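Novice: Pasting the structures in now, so scroll down.
Readers should treat all values here as calculations from the given coordinates under stated rules, not as data from a laboratory. Small disclaimer: the values here were computed from a predicted structure and weren't measured. Cβ atoms are built from the backbone, for glycine too; each structure is taken alone.
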Structure 1
Amino acid sequence: MSGLPYRLNVGAALFNRRGQVFIGRRADMPAGSAQIWQMPQGGIDEGEDPRQAVLRELEEETGTSKAEILAEHGDWLTYDLPAELAGTLFGGQFRGQRQRWFALRFLGTDADIKLDAHHAPEFVEWRWSALAEVPFLCVPFKYETYATVAKAFAEFAV
């Protein structure tokens, strides 16, 4: 697995006016588990700028484009997939993901978020959460990335 490349990806920490961040319950995770939530994220298309990609992915996963970029994390963050997932996720072509994270301000209302706006929704439910809680709500292999994002964007979490 270590010989495989990382998949280029973007992540969105979408903050509401109260300083809470959007998290969605993944459609492919069983209900009842505490670690099934994540922030919007997705692949960067070939030739696509990460800033364009984060806005596109946000719209695809939340159904809204009512957001503005506040900040960009200065580093690419990586995580490796667990061995049991590496052979199945992303067609078995990647060892994990290399991500550029962005903080965004949500400019709409909760009614603007429509998880079923696109085919094959990523999330089946969503809520606003304290940013500091998010690393404990995601799958364990994303913990370090989410903890880094939470620290980097803490100034937006009021």
Structure 2
Amino acid sequence: MPHSQADPADRLFRSSAQHGFSTAISSHSGCVRARKLRREVQVQFASAPCTVQTREGVVHAHPGDAIVTASAGDRWRVSRAHFADKYKAVAPTIDGEAGRYVSLPNPILAVPMSAPFEVLLADGASRLKGQAGDWLVDYGDGSLGIVAPAIFATTYELVG
């Protein structure tokens, strides 16, 4: 029997690159609303195509993309197109330059997953692997991500 994208038995979720929340996530019975907490991070900007090793897999970065490192050392890529909507420079860092940034309290949708799953990023090449217990996160900008439970608990707050 085929499964819809909202069924937790599905193994592959695709980032749409379309603004707005995915109906596959928003219609899921386990979906919760949350927002990112303000957390300081270190940011470098890719000067050439490269890859970033994340907990969930290898992600391709393009020139101008942000490579973000949290205080615990976990790393991820944020596309150049979405970075300014998600992070703000902390003085003396100037927006668009490498340095310290703070995450903005953007709303997200998230589903705690009960089985292993994968996310294909909008670039069509980067594939993330999640484990049972990880959160499938919809950032509302056409991108999806995977967040480990311990990181989710310290990075997001649930909202009504």
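Novice: Given a value of -5000 for helix-only ellipticity at 222 nm (-39500 (n - 2.57) for each DSSP H run of 4 or more, over all residues; to 500), point me to the structure among 1, 2 it was derived from.
Specialist: Corresponding structure: 1.
Novice: Quick one: P(r) over Cα pairs in 10 Å bins from 0, in percent, for residues 73-136 alone came out at 15, 30, 43, 12 when computed from one of 1, 2, so which one is it? Each step should come with its number before you reach the end.
Specialist: Values: 1: 15, 30, 43, 12; 2: 16, 39, 33, 11, 1.
Answer by label: 1.
Novice: Follow-up. The value 1.5 for distance in nm of label points 7 Å out along Cα→Cβ at positions 113 and 145 was derived from one model only; which of 1, 2 is it? Before the final figure, lay out the partial values.
Specialist: Working: 1: 2.0; 2: 1.5.
Here the read-out was taken from 2.
Novice: Among 1, 2, considering only relative contact order in percent (Cα under 8 Å, 6 or more apart), which has the greatest calculated value?
Specialist: 1
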